[in-house]
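Heads up, there are several structures right after this.
FYI, it's all coordinate maths here, none of it is from the lab. As the structure is a prediction and not an experimental result, all values here were calculated from the model. Cβ atoms are built from the backbone, for glycine too; each structure is taken alone.
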Structure P
Amino acid sequence: MTSGKQRDSISNVVLIGMPGSGKSTLGLALAQLLDLAFFDCDEYIERREGQTLQQIIDNRGVDEFKKIEEARILEINLQRHVIATGGSIVYYPKVMNHLRTSSVFVFLNTPFDEIYARLDDASQRGIVGLKTNKLHVLFQERQPLYFRYADIVIDCKEKSKDQILEELYYSLKDKLPP
């Protein structure tokens, strides 16, 4: 666990991991399973900006996108939510500390080959850094950051959605208030 702000009571589950790791899909199902609300950070940014993530990157540039992403996530103050983050959230220590005050971080550790297979058109997904790096370079760069922030690591290698959900449920059931 990283240092930073002390935690208030834990009421949120924050899912971190690469694009294509299943944060949104699993997050929605996990929220229903735990009787929590669901919040998708990427959808929130798109709604607030009136553009897709890729359009923001294309029209305003990566540096501006990073400022927007950080500012928008710092706006949120949620309780009793499963939060699906963008894959680049681990680049923002201020954001991670903000979310950490009331959240447990779960890293969906998905192997690169599975990520690659799930991302049909990665160039249109709004992935920070993809214009200057290959996906495998981003994967290698981000993995240590995901591990650094994770309170719980779920090994997703060759597991079904139901198997991952079961593991998530049992990993979290004692960490959240009733």
Structure Q
Amino acid sequence: MLLGYARVSTGSQSLEAQLEQLKAAGCKRVYAEKRSGADGERKELARLLKAARPDDTLVVCRLDRLARSTRDLLNTLDRLTKAGVGFKSLRETAVDTTTAQGRLVVSILAAISEFERELILARINEGRRRAARNGIKFGRKPKLTAYQRQEALERLAAGESQSTIARTFDVDRATISRLARR
């Protein structure tokens, strides 16, 4: 069975054109919503994915109606594939997992997306290494100054409890415990 999915980003936009195209394409059921793609909570899409059965095909007018990014698209297509559900885009006809050529296109998209992700991670890691070489520190700023840390360690050595020291500096006991372990 062909299952249609239509989405517009705002309440002021109309779903009519998409609904007409999906009906003309032969969709027996159409799920529609007015919701931003950046919003992770697309209830109608979730309903469609739950209702879809093996050998059904999800049809959209354009790829950007289903996913907000290549990674999001590939994750959704992977979920559909695992459920035995096909996928077609009416505008981007090459993206059709019900055909061998369409599956090839999706595989190429997945490879490009993975390559892009690896390039991004390489740039991020290089930037972090460069920042570390330049003295940039990552993570949260210490809750205690160097003087406070030294004082807390001296008080611990004198036998004062971690809880008492933590209350004095208005920090959690775990902060003093971590300091003591170092």
Structure R
Amino acid sequence: MSRSFVLVDDNCTDDPEELKEELEDLEFQIFRMQDNLKEIAKRSKVLGIDQTKEDKWVIVYTPDDGNSCKIMLNDCETSYKGHWDFSIQATFSDQNSIHIGDIKGPANKGYGSICIDYLKALALVQNIPVITGDIAERDWNHLDRLVHFYEKHDFEVMIDYEEKIGGIVWRA
């Protein structure tokens, strides 16, 4: 018995003007991606090119120093000026773990999900079975968002609501 599937893209349009705009936006992102890749590759190791939940192209990279586990991202809508648009600041705690110190950048763009996936992949490639992190009092104004984010990415989240502290752990 054979099955046939029809793929439907809810965002797809038949309007020629909208299609033209989407094509121009994509062409611009590809052009910008080429320029940004050249500049980023001069000082960093490019880990990949990915798409956000809004179908925007981004370049994911890490410092090319052999010791870093920072994961940085640059969008392809703006010119790369030597600064990342989003970053997971992490360090090697020991041979068996990576510790996330901070996550910096705009929320709700899908950047965090892309970067955390690359950090987990880096840990697996380097046979590092654990990623940890802290949740501090400064995170309390967006605690629900943080808990949702980490749980979505298979982290165990521990919160002490009385002391306003917490921690996260991911195990391969």
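General remarks:
- Looking across P, Q, R, the calculation of Cα extents along the principal axes in Å that yields 57, 45, 42 traces back to R.
- Test item: helix-only ellipticity at 222 nm (-39500 (n - 2.57) for each DSSP H run of 4 or more, over all residues; to 500) calculated as -16500, pick one of P, Q, R: Q
- Origin of the derived value 56 (percent of Cα pairs over 15 Å apart, for residues 69-140 alone; candidates P, Q, R): R
- Which of P, Q, R leads on distance in nm of label points 7 Å out along Cα→Cβ at positions 45 and 149, largest value: Q
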